[in-house]
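Quick heads-up: structures coming right below.
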Structure P
Amino acid sequence: MRLDVVLDEMTRGGVDAMVLGREANARTVADTRRLWLAGTRAFAPACVVVRDRAAVHVLANSDDAVPEGFPADRLYGITWNPEKLLAALAAIPGLSQAGRVAVDGMTPMMHTLLSAVVAGVELVDAAPLFAALWAVPDAERVDGVRAAADVARAGLAAMAGAVRPGVHPHTLRGICAEVLASFGVTTPAFEAVVAPLDTNVSKWLSPERILAAHEPVVMRTGALRDGWEASVSRTYRLAGDSVTEQPPPEQWHSILARCHAGSTAGDLRARGAVVYGVGRGLESWDDDFTLVAGTTCSLEVSCPGVVHQDVVLIGAQSAEVLTC
């Protein structure tokens, strides 16, 4: 179903092919199960979709990375050699004839390689194609994000139970990683964040600084469980051996009340929220993106000294907080 939605959007936008580098997008289209690498990395053509053939091609050395029954001739091998990569792309049926290609990122080298494969290619942004997909309710997505939220919440709770004045952030990150691993999650969405805040201007300070008493500390965890993402952030104040979780900013509840079908991402941002979709990774929502029941998103509100972020499930009239 996901591929059908993407193919329909490609037809509507006159896009002949997609070359995707974001692992989240590749997983969405092809249901791949490759090792997810956290952090910034160079663009690589991890997945290619050719519209007129309704064909998906995946960068993988083994069929273990794709669903059972995936055609073996649609796998192309991982290589550090640009010439071999160029040859692999050129061998994909229909790609060299594409006039309009959507991409979700690009480096100068990849632009050169793709231009060599597709003469006179017009490159466009793939994000609008995925926006339609993000707006489709998906029970698998809800279950996956909910399970990832359980892991992220457990990691944060473990850090909150160990935080105290004088502790080093590295210690708390290790505790979080251990808890995530107990769920079988060895790849976080990002490295756990432990950082003091300047009480007056919400300025993030060095996460390497030893935590001091009577200061607000933001802790943030994120988990990738079976390819689905969820994250959570809370602010704590340290006082001796006691730790107090700070309540969310005053506007949090009014903004959360606006998280329902029919609202737009712009509505929430205008009220001071940081909002984006979550599922197979981060989904960048434009201001005019309309929330529908069954979508999941990250909602964050901050004010001087407090940062509060949850993953929520949008409903017809209200939202369910998955990370509370």
Structure Q
Amino acid sequence: MVTGLSDYNGCSRLQDFKSELPSGCEAFICNVKYSANPIVYLSNLFSLALFLRRVNPDVIVFHTSVDSFFPLIISRIFLGSRRIYFNHGVPYIGYRGALKMILRLIEVANLKNSQSTMTVGAGMCSVLKGLSPTSRVVFVEPGSACGINVEFKDYTDLLKKRFAAKQRLGFEANDQVVLFVGRAVERKGIYDLISAWSGIDNVGSFKLLIVGPTEDQISLDRYPAIQGVRVIGYSNNVAEYYLASDVLCVPSRHEGFGYTYIEAASVGCVPICCNILGPTDFVKNNETGLVVNVGDIDSLRLNIIQLLSNDILRNRLAERSFVAAKAFERSALLDKVCDQLE
């Protein structure tokens, strides 16, 4: 039996469902968020060490690559607790040069310092096993740290809700909406998407909805001919934008598992992603969405136009991705995660 439920300076989706954990499935969730201020960071690490020594839990779960590095070392040195590393992604793959090497070494250290590693994608599982063949790495099938809340069970009923959401956001009935959700950083592919969109002539009923970044952050004035773009900025109600959109396009160059693709699919919004580890565990080309090569602006543009122009294709992929998203329903995945904690 695993005892005690808490979190320490944590930052993960595990916090979101800690009150929903099945009876008897409890663990201390510990990591220290990296800070560029060395005094703050060292102080947080010292506080964590004192906390763990005082509580001495049976099992500790560490999550995210960088934030787990020193806490895992501290726990290995000072405690006899069972250490589980919950890997949400393999970031070193998305970088180059010295940073890539550092992130790779961190990943190897996390694997070596934990007695068991859980990961959220089949591709990530293969990569981690390659980094440390002697480590125990488990893929929590079908993927994701905690799953999603599946609000709609019936696709026909969902279609009615989607139409109403478009009206609430001020779109016309025949508008075809592409959605981006994420930060204004190159890694998320926002600039690839804007470049692709700026090359679409006579967008007409095609609309691009950008949630997360502000206009100042993405500098749309660099694209004077761009049309049909609405920039929302930060929103705490992303679900409404998923529901009103026909296509989700987040052409990230590096991702963890990629919840946004599943969340969109669960409300009938077809995802487009790049052929990278993480998102492609869910987005299968021409099955549950479309997949393009990283940085291929022309291909990205053509795939967007194809989906918006071809109602039969878009509706087929929307229904298939909606059905596939149901497998990631939260309560079912929680049981699988907790099985690994026992």
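Using the calculated result 19.3 for Kirkwood radius over Cα pairs in Å, for residues 83-250 alone, pick out the matching structure from P, Q. Kindly include the intermediate steps, with their values, before the conclusion.
Details: P: 19.3; Q: 18.9.
Source structure: P.
Upon calculation of helix-only ellipticity at 222 nm (-39500 (n - 2.57) for each DSSP H run of 4 or more, over all residues; to 500) from the atomic coordinates, which of the structures P, Q produces -9000?
Clearly, the read-out refers to P.
Upon calculation of distance in nm of label points 7 Å out along Cα→Cβ at positions 235 and 307 from the atomic coordinates, which of the structures P, Q produces 1.0?
Answer by label: P.
Computed from the coordinates by the stated procedures, all read-outs in this text should not be read as laboratory data. Keep in mind the model is a prediction, meaning the values are calculated, not measured. Cβ atoms are built from the backbone, for glycine too; each structure is taken alone.
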